[in-house]
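These are the structures in question, set out in turn.
The numbers here are math on the coordinates, done by the rules we state, and not lab data. What you see is a predicted model, and the numbers here were worked out from it, not measured in a lab. Cβ atoms are built from the backbone, for glycine too; each structure is taken alone.
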Structure I
Amino acid sequence: MGVFDSVKATREEHRSSRAGDAIVAEPNVVMDRAFTVPAAPEQVWPWLVQLGKKRAGWYLPASIERLLPPSRRALRRIDLAWQHLAEGDVIPDYGGRHATFQVAELDPGRTIVYTSCRGQIQLTWSIVLRPMMADAQHCRVLLRLRMAQVRHRRLATTLGELLDALTIAGLAAGLRERVGGTSPR
């Protein structure tokens, strides 16, 4: 299985509606990603809540983080200081010096929906945890980026899709290491 296959959403996951879809009701670009984590949703949720710039960071696998200065590496533990997230909270983002996300919807243990404006582009980014019915010790992490007023759609659906797939593949691998305890402490 290739890197992009590891974060590929199923046809059903693409088609399903998600929290936050109504915020950007008529998107030009939609990017769906999904991956399985070998842990129950309640074990994964704390990692997702603390995700972000100037918080726990962006999870990457140890093999990649070794190349980063220690100050730029993401946490490898749950930090109680980052476990409080509420609708309206503003989180700095890596998408530019002043880029931020605002928490638009929060269903603890299940869903976080962020909104942001990047120039003319309006976007939502939803993160949904779904338990796997056949196996309570695994869950799916579903991510959906919806963007409206994208002028250069071709660029967004080629280079943007590639960057999104790479960053989510890194997140998936880094999250699996952290939740599974297979990474260096």
Structure II
Amino acid sequence: MNRLASLERNTNETQITVSINLDGSGSRTLKTGIGFLDHMLDQLSKHSLIDLEIFAEGDLHIDDHHTVEDVAITLGLCLKEALRDKAGINRYGHSYVAMDESLSRVALDLSNRAFLAWDVEFPTPKIGSFDTELVREFFQALSSAGGITLHANSLAGENSHHIAESLFKALAKALRSAVELDPRANGSVPTTKGSL
């Protein structure tokens, strides 16, 4: 079974193309025009083993907001499409990731019910030129578009870059667990309701 998906999303603000392979090796091609976002997506692909191709052109002359949000929306929609009816997957995933002084926890449910619980504070408003508030915007848009119940917590940290990176790595590891096929599930959808 090939769990692949490709989507284009074009608005007056952004033009986004995303392709994913849930059963990949973490190979990636990332060109969003935002260096820090590419760095975070690099971590997401590498540590989830989900192959990613993401190309974005956005109104960066205004700011990074629209591009970050629309990349996450398109990625969430692509993830949802690749999972199809979610037959045989683990559905749930969680991870703690330490990075130097920072410690982050992400727990998620591929439930088709979008919800973000966010308990993260950044000590600085920017990481280089990147607004730290956009990390939450990414998680919110991914959750909403992907139908993901997503809890993100920063449990320790003093460096904004480390906090953000440990969050993306924890998201990656949680996603890897959730999308994995469970051989004991025999292809059944992981819910007593019959469908997600």
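A few notes on this one:
- At a computed 15.8, 44 (Rg and Dmax of the Cα atoms in Å), which of I, II: I
- Distance in nm of label points 7 Å out along Cα→Cβ at positions 57 and 81 - highest-scoring structure of I, II: II
- Structure responsible for 4.4, with distance in nm of label points 7 Å out along Cα→Cβ at positions 25 and 177 calculated and labels I, II on offer: I
- Entry that produces -11500 once helix-only ellipticity at 222 nm (-39500 (n - 2.57) for each DSSP H run of 4 or more, over all residues; to 500) is calculated, selected from I, II: II
- When relative contact order in percent (Cα under 8 Å, 6 or more apart) is computed across structures I, II, the figure 25 traces back to II.
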